[in-house]
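Alright, structures below, take your time with them.
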Structure 1
């Protein structure tokens, strides 16, 4: 079994012919473009998650956390 699948898309016939004449590897171009688009989208999702986490963490009162930790240590 192959780890590849077929993806189809339509491009103008002249564009395909021109790419072929110029020796452009269409499969490679499509693969690289798709890999870049996926990476870009993953990065965007990661940054959104990071911003969400930053918003949540910004609501935490650090002084209160430190105080609670000190109180807990003193009770031991």
Structure 2
């Protein structure tokens, strides 16, 4: 696989170099157009999900905060 990838990169570099230097000249000979596509009605899949109930709120809480003593040396 590594050899094939390396060869592909080398081929692309040679082609890009040929186009950049003018050795390969690409000319558009015919205008292109997009294909016609017909779109028909479809349906999405249906899902049912049972999820947990989450209650969000506030409450008063007392938290003990440690005291820190700093002594100068």
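No lab work stands behind these numbers, since they all come straight from the coordinates. Keep in mind that what you see is a predicted model, and the values were worked out from it rather than measured. Cβ atoms are built from the backbone, for glycine too; each structure is taken alone.
If log10 I(q)/I(0) by the Debye sum over Cα atoms at q = 0.21 Å⁻¹, for residues 24-63 alone comes out at -0.95 when worked out from the coordinates, which of 1, 2 was used? Comparing all candidates, it corresponds to 2. Computing mean count of other Cβ atoms within 10 Å over residues 8-15 across structures 1, 2 gives 10.5 for structure 2. Can you spot which of 1, 2 the value -9500 was calculated from, given it is helix-only ellipticity at 222 nm (-39500 (n - 2.57) for each DSSP H run of 4 or more, over all residues; to 500)? Of the structures listed, the value fits 2. From which structure (1, 2) was semi-axes √(5λ) of the Cα gyration tensor in Å calculated, if the value obtained is 56, 14, 9? Here the read-out was taken from 1.
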